[in-house]
1. Thinking only about relative contact order in percent (Cα under 8 Å, 6 or more apart), which of P, Q, R has the largest value?
2. Can you rank P, Q, R by mean count of other Cβ atoms within 10 Å over residues 58-65 and just name the one with the largest value?
3. Of the structures labelled P, Q, R, one was used to calculate Cα extents along the principal axes in Å, giving 40, 29, 20. Name it.
4. Out of P, Q, R, which one gives -16500 for helix-only ellipticity at 222 nm (-39500 (n - 2.57) for each DSSP H run of 4 or more, over all residues; to 500) as computed from the coordinates?
5. Starting from the value -0.29, -0.34, -1.07, -1.30: which structure in P, Q, R was log10 I(q)/I(0) by the Debye sum over Cα atoms at q = 0.14, 0.15, 0.28, 0.32 Å⁻¹, for residues 34-81 alone calculated from?
Structure P
């Protein structure tokens, strides 16, 4: 059956706050991808590297939010919270999802 996510409301609020306070991180990744997509072949490799760096910066910022709260929980709760956070963040910010899952 369906069950309500234990940390769903908390994670939603954390991601709302992240989106507001870290808007420049989100915008930077979008801009770097736009530049890469518009680049000529000789510039593309460097611009793709810039995009990857922007994605890593966003994933690192999300990881900081996640890990800061997880440290306050005991291990089984922390694992459940991290799983919920990663799923929600990956749905909401898909470009950071893979990198976030690897951290």
Structure Q
């Protein structure tokens, strides 16, 4: 892990609107090599309006995202993860695991 890799986690207080009609999605994520990568991906997801929480398992290469589907979409989650690296050194890629109805559920 490089010295320049450190990332501070952000804290999010979801709005009332974000907390309505919650759904979870399980995504496979490639490119995460260390705990700082996990923080980078999680920070990116939490910054997306409509995302309430993201639980990332580095060892499994997965993230479970709790979000409001009226405010954001699975393609937006995937795109956000892809942009989470934000530099020449970190590159992430994500896909929805399974398909609608298999890993997306209303909470």
Structure R
């Protein structure tokens, strides 16, 4: 079964939102697929496309600096994180002067 380009874009948006919510912690491909109830291979394909579009970055080393053999973690690029952060602050009407939110 094929998934339309529009639906793939929506899934990519969901991936970005998930990575934003987990930020700054990078997330494994399997965890992203599980959260979105999608196949791991399909999810990995979308993640690799998003990496080419410079929306996300792959993390191929663990906390000790050792390369993963078969796993990849993912995180948002700085530009994408800042864009999401601005959007979230606008949604919540963040007042930077007072460091307060109004709903």
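Just so you know, all these numbers are worked out from the coordinates, no wet-lab data involved. These numbers were taken from a predicted model, which means no experiment stands behind them. Cβ atoms are built from the backbone, for glycine too; each structure is taken alone.
1. When relative contact order in percent (Cα under 8 Å, 6 or more apart) is computed for each of P, Q, R, structure Q gives the biggest number.
2. P
3. Q
4. R
5. For log10 I(q)/I(0) by the Debye sum over Cα atoms at q = 0.14, 0.15, 0.28, 0.32 Å⁻¹, for residues 34-81 alone, the value -0.29, -0.34, -1.07, -1.30 is produced by structure Q.
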